[in-house]
Structure 1
Amino acid sequence: MPKKPINFIGNNVKLGKNVKIWNFAYVGSNTTIGNNVMIGSLAHVDYDVIIGDNSRIEGSVYLAPKSRIGKNVFVGPAAVLTNDPYPPSKKLAGVLVEDGAVIGGNSVIKSGVKIGKNSVVAMGAVVTKDVPANTVVVGIPARAVYSRVEYNKRMKAWEDGELRKKN
């Protein structure tokens, strides 16, 4: 019995070197995926999406049509980048995620929003406005709470076992 495909890759998809696409993922037509990109199981990368080198798209993520993902970006599990601020409109707008950004799991980003370079969207945040570079946003709606420098300090303290209080 022939093996059935476990992923769908659309027409005119450009895959870079060392791309890993896990089980049951969808990659729509006219999408470009850079080098060393990982796309997790059950992810849906819609049509006309660009993903930059060294980015990681976790499982169950939805990347709307026309979304642009920079280099070295992390998109956590079940994050959703939307494409229509007034569904079902005939006009779509993707999300722009600039280089080095982190998008936390289960967050939602409104179409047309720009996530600035090296910024962080906390897990579960709902982003309705642009996020400046090097800024961490949390909540519903998302609001700035501290800088990427502070985020990196907290991450290091966590990894070193020094962070004891809830943040």
Structure 2
Amino acid sequence: MTKVNIFSENIYENWKIDEKVFVNIARKILKFYLSIPEVYENSCLCGLDYKTISFDILYCSSNKTHEINKEYRNKDYPADIVTFAIFADSEEKFIFDREINLGEIIIALDKVIEEAEKKRVTKEFELSFLISHGVLHLLGFDHQTEEDYNFVIDIQNKALESIEI
């Protein structure tokens, strides 16, 4: 049985989310993705020997994602989500003591609220949707083509359905 360690921090003052709830959602989403052969076999984890998977989630404002986008990605705009898939993007798959650190998901909660209002969904649903998106990125999935984008969105929706969100 794989252990999953998720560290989270909320530095956004205007929405005090229940971090334990969303850590649990992220854990369930990861386990769902890894139970799907098509996802696992195309993930950065396929065929590796590990006992623990870990990653971080930072909740912040769009000002922070704007800074991060500018500094690390040369993009001058705020994002709803930024992921650093340090394991998936690395040439050397560093595993220490059978633990894999997938990286970090950074989510702008003000953008979550704004997008939820636009889509007419709850902000909790929108946040769960972004977490599911970030976890896929950490596993090495991207969406540069329409086919990849459709796959990502479809599997995200299935993940959220599987945990009844």
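Among 1, 2, considering only relative contact order in percent (Cα under 8 Å, 6 or more apart), which has the greatest calculated value?
That would be structure 2.
Taking 3.6 as the value of distance in nm of label points 7 Å out along Cα→Cβ at positions 48 and 152 derived from one of the structures shown (1, 2), identify that structure. The partial results should precede the final answer.
Numbers: 1: 3.6; 2: 1.9.
Computing distance in nm of label points 7 Å out along Cα→Cβ at positions 48 and 152 on every structure in 1, 2 gives 3.6 only for 1.
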Consider the structures 1, 2: one of them gives -2000 for helix-only ellipticity at 222 nm (-39500 (n - 2.57) for each DSSP H run of 4 or more, over all residues; to 500) as calculated from the coordinates. Say which.
-> 1
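Comparing mean count of other Cβ atoms within 10 Å over residues 96-103 across 1, 2, which is largest?
Values: 1: 23.4; 2: 16.4.
Max of mean count of other Cβ atoms within 10 Å over residues 96-103: 1.
Given that mean count of other Cβ atoms within 10 Å over residues 80-87, derived from a single structure, equals 17.4, which label among 1, 2 identifies that structure? Could you put the intermediate results ahead of the total?
Numbers: 1: 17.4; 2: 20.4.
Structure of origin is 1.
Bear in mind these aren't lab numbers, they're just calculated from the coordinates by the rules spelled out. Bear in mind that the values here come from a model prediction, so they are computed numbers and not experimental data. Cβ atoms are built from the backbone, for glycine too; each structure is taken alone.
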